Structure 1
Amino acid sequence: MTEHVKVSVDNGVMEITWNRPEKKNAITNAMYAAAGDALEKASADPSIRVALFTSEGDAFTAGNDLSVFAAANSGAAAEAPQGHRLIHNLAKFDKPLVAGVRGVAVGVGMTMLLHCDMVYVAKDAKLSVPFVNLALVPEAASSITLPARVGHARAFQLFALGEPITGEQAVAIGIANAALPKEEVIGAARDAARRLAQRPLGALMATKKLMRDGEILLQQMNREAELFGRQLKSPEAAEAFMAFAQKRAPDFSKT
C-alpha cells in the first residue's frame, strides 16, 4: 500500500483517490499496485456495489511517471512499469465504475475512463493520449475502446497528434456524461455512484456484461503490451524521453 492512493468505502461505494497532487498524481508502480488491489477487493466484496475514481489536487493524473519509462528504456530500472495489473482489473471489473475528473488526464489517465460506465469531467479539464509523441503505442485496450467511442478518424487524431481535448469536448464526442464547473465534479461523481449503489446490482452487472466483452479487451491489452514493450526499448523512445528531460522538441529524423 502507498499513501499516494487513498481508499475508502461508504454505503456500498468504494472511492479510490489518486493522492500525489505535488506531482499531478503521476502514477508510480506502488500506486498501480494499490489501485489494482482496491479493484480486486471491490470485485470480491459483495457489500461493495460501485467503484469510484477521484483525485486530490488540481489534476486527475498526469499518467505514468515518465522517470519509470526512461529507466526501463535505458535498462536501469529495478522493475518494469506495472500498469498492466490495474488495467487488466479495469477490463475484468463487472460492477459499475464511475470517475470524477478535474484538470489533466493524460495517457492511462484518459484510457482508464474508457472502462468507466459514467464519467464526470470539469469543463476545463484537459484529456490526452500522447503515446505516439513518446514513441509508444496505446494501452488499456484503448486501441479499440477509443475508436468505439469516437470513431476511427477522431481516435487516430487523438493518438497520433497527442493534442488534448477539453472536458466539454469529451462530452460532445461521447467520452464523458457531463462537463461541470471543477468545484462540482467530485460531488456529481459521488452522487452518481450513490444512486447506482441503490439500483439492483444483478441487473446492473448483467447490463454491463451485455455492453462490453471483457475477454476481447484483455486480448487486446496483451497485443498492445507486446508492442508497447518493444517500443519502450526503442531508439525512438530514448529520444522522446531525453527530449522531455531536456525540455526540448524531440527529433525523430535519425531514429
Structure 2
Amino acid sequence: MTDTTPRVSIVIPAYNEGDGIIPGLERIFEAVTLTAEVLVVVDTPEDTTIPAMAEFEAREPRLRHVINTYGRGPAQAIRYGIDTSIADTVVVTMSDGCDDPRQIDDLVRLVERGVVVAAASRYMPGGQQVGGPRFKQFLSRSAGQSLQVFTNAGTRDATNSFKAYSRAFVQSVGIDSRDGFEIGLELTAKARRLRLPVAEIPTIWLDRTFGQSNFKLSAWIPKYLRWYRFAFGPQLTVDELKTKSTNSEG
C-alpha cells in the first residue's frame, strides 16, 4: 500500500435512493477520520441515486459512484464494489443510513490488527437495534447468537451487512452469493471454516426514516440458511472451502 492509497474503501450498494442517500453520506464523512474512498455502487446509469449525489461528488473528492457490471442486485453490487476498491481493508455499509459510521474507524483497525472479518454487532452488550420488523430481528438475532454459541463464529451478529473485511481474505475465498444481502454471513461462515479470526464491536442500528427497504425476507431466507449451515463443520483449507462452498456442501 502506497502513501496515496486510502486505509479503507467504504462500499455502499444503492438502488434508486435519490436524495435519501445524502444524510448517510454526510454522517460517514463526518465520522470517518482515516483516509478513505467511498464507493456508491448502482446497477444502471439511470439510477436516481446518481443525480442526487452529483453536487456531493463535486465537492467531495473521496466520493464517487460506480456502475455495477456484474448483474443486478445487492450481492453483485457489493462484489463489484469490493473488486473496484483499492484499500487493503473494505467496509460494507448500507445506503439507508441505518448503520452508525462512527464504528468504521474501529472496524478498520481491527482488520489491520489481524482479523479477517470485523463485525458491527447489534446483539452484543452495548449494541442495539431500534425499529425494523420484529420477526426479521428475531431471526437475525437467533441466527447470530446460536452461531456464536455452537461454532464460536467470533460475532453474535453474523447476518449484519455492516462489516469490515481484509481484502486479501476476500480475494482468497471469493464471494459465491449472487442475489441478496447474505454476503456478511457468507464471509463470516467461510472465516469460521478456515479458523481465521473474526471480531466484533457494538453498534446501534436505527431503522430507516425514508423510503422503503429492498430486503425480501421470504425470498432470501434459504440463502441465509445455506451459509448458516456452512458455518458448522471441521476446519478446511482454502481449496477445500472453495469446492464445498461452490457445491453448497457443509
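Here, each number is a calculation from the coordinates, and none is a lab measurement. These figures come from a predicted structure and were not determined experimentally.
Numbers below:
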item: Structure from which -12500 was derived, helix-only ellipticity at 222 nm (-39500 (n - 2.57) for each DSSP H run of 4 or more, over all residues; to 500), options 1, 2; result: 2
item: Entry that produces 27 once percent of Cα pairs over 25 Å apart, for residues 36-179 alone is calculated, selected from 1, 2; result: 1
